[in-house]
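Below, each structure is written out as structure tokens.
Throughout, read-outs are computed from the coordinates displayed, never taken from laboratory work. Being a predicted model, the structure only gives us computed values, none of them experimental. Cβ atoms are built from the backbone, for glycine too; each structure is taken alone.
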Structure 1
């Protein structure tokens with residue numbers, strides 16, 4: 001899907017992850033500076049269900065978001081990553097973060113994580129997201145007249161953005177869980193199928209994310225905050 005979106009062999013790679021049977025899949029969109037924005041989602045799933053919501057809903061947006069920003073001049077280099085083995089304890093993202101040099105960490109202004117989209121309108125995990133990044137997301141949602149709520153999901157478990165928090169990289173997690181959809185027991189169950197997706201909400205989330213990651217390129221870096 002990355003190849004079809006235009007990410008060629010010079011910028012598309014697989015990162016072998018120690019302890020995992022599958023690699024991280026990485027597409028790099030170069031910018032004009034040494035600053036980075038990372039956009040990620042895990043592509044693995046549990047055996048129950050089809051894994052459409054958790055998390056093909058996030059992973060399949062990565063190439064589309066690449067397409068949304070590739071034609072415009074950009075300051076940041078965007079790194080789009082499909083993470084392996086999130087369901088086994090954020091294995092792929094933790095490995096990626098461990099390989100980052102101190103300079104790469106300091107030069108990364110944002111990590112945008114997508115996990116479990118399309119069950120309803122866009123939500124943000126506010127308690128585990130950088131306040132500046134949350135504020136920017138709210139600004140774009142308002143400008144585009146798109147819905148955005150805050151639902152904190154500590155009780156659900158971890159997600160790949162938390163690997164980046166260990167090295168103090170500003171991160172944000174975008175999802176669609178609410179108490180109602182959690183009580184419906186869709187995640188990690190045979191109910192996780194395409195039929196539970198609210199496609200209008202999913203498309204609205206895509207529009208919001210496309211505008212958001214483009215807007216992040218204009219924000220001052222974390223070192224200037």
Structure 2
């Protein structure tokens with residue numbers, strides 16, 4: 001059921017037209033990119049300032065951001081830092097009229113897909129957007145899987161979470177029982193419910209799930 005929910009959400013996201021956001025205070029750039037993006041089959045959304053863009057809720061479909069390095073309110077790098085915290089599945093393509101090497105290096109190290117100097121050719125920009133949207137699709141699917149996994153984990157009782165933390169840390173049922181002050185039979189019952197609720201078909205799978213969730217013995221102890 002978990003995989004079915006994830007696949008359904010991923011399928012819906014893939015069918016929706018990707019959004020290409022543009023943040024640039026130059027109206028002529030915004031207008032020309034809007035036409036270019038729409039002609040390429042994507043949905044453009046343009047903004048003159050970083051704060052206007054930040055007021056827009058995150059998109060629940062593949063998307064990317066074409067971002068001018070120099071803006072009237074926040075710098076492109078400042079906006080990139082904010083996006084890295086709140087919109088992790090949004091790849092960024094920087095454009096600038098006077099970029100320098102140190103600035104482009106900082107942008108790329110922070111995860112930017114591309115850094116293009118104005119005036120730029122349409123070809124490289126479209127290729128960069130296509131690559132960014134592919135990355136966004138992958139990130140959205142990964143995030144959808146993680147959200148489902150979190151939901152499964154939150155369905156566990158406190159005791160089941162404790163058992164899971166100890167089991168994935170490598171303890172045997174008897175040792176888990178000693179740690180929690182319960183019988184080995186009770187541990188087995190909790191462990192069985194954990195495997196069922198987490199949709200884990202093996203201990204190895206459960207360990208991988210715990211790793212993705214950041215779950216360990218320390219995080220589940222009282």
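Rank structures 1, 2 by Rg/Rh (Cα atoms, Kirkwood Rh), for residues 34-89 alone and report only the one at the top, that is, the highest. Present the calculation step by step, with values, prior to reporting the outcome.
On the way: 1: 1.08; 2: 0.96.
Largest calculated value belongs to 1.
With Cα Rg over 2.2 N^0.38 Å computed per structure, which member of 1, 2 shows the largest figure?
Values: 1: 0.94; 2: 1.34.
Between 1, 2, the highest calculated value is found for 2.
For FRET efficiency 1/(1 + (r/R0)^6) of positions 130 and 210 (r between Cβ atoms, R0 = 30 Å, to 0.05), which of 1, 2 scores largest? Intermediate results must be reported in sequence, preceding the final value.
Values: 1: 0.90; 2: 0.25.
Structure 1 gives the largest value of FRET efficiency 1/(1 + (r/R0)^6) of positions 130 and 210 (r between Cβ atoms, R0 = 30 Å, to 0.05) among 1, 2.
Which of 1, 2 yields 15.1, 42 for Rg and Dmax of the Cα atoms in Å, for residues 42-161 alone, as computed?
Computed on structure 1.
Out of 1, 2, which one gives 22.0 for mean count of other Cβ atoms within 10 Å over residues 74-81 as computed from the coordinates?
Details: 1: 22.0; 2: 17.6.
Source structure for this number: 1.
Hey, relative contact order in percent (Cα under 8 Å, 6 or more apart) derived from one of 1, 2 reads 17; which structure? Let's see the in-between values first.
Details: 1: 25; 2: 17.
Source structure: 2.
One of 1, 2 was used to calculate distance in nm of label points 7 Å out along Cα→Cβ at positions 146 and 170, giving 2.6; which? It would help to have the intermediate numbers written out before the result.
Values: 1: 1.9; 2: 2.6.
The correct label is 2.
Compute distance in nm of label points 7 Å out along Cα→Cβ at positions 82 and 186 for each of 1, 2 and report the one that scores greatest. Working shown, then result.
Working: 1: 2.2; 2: 5.1.
Largest value of distance in nm of label points 7 Å out along Cα→Cβ at positions 82 and 186: 2.
Hey, helix-only ellipticity at 222 nm (-39500 (n - 2.57) for each DSSP H run of 4 or more, over all residues; to 500) derived from one of 1, 2 reads -8500; which structure? Each step should come with its number before you reach the end.
Numbers: 1: -8500; 2: -18500.
The structure behind it is 1.
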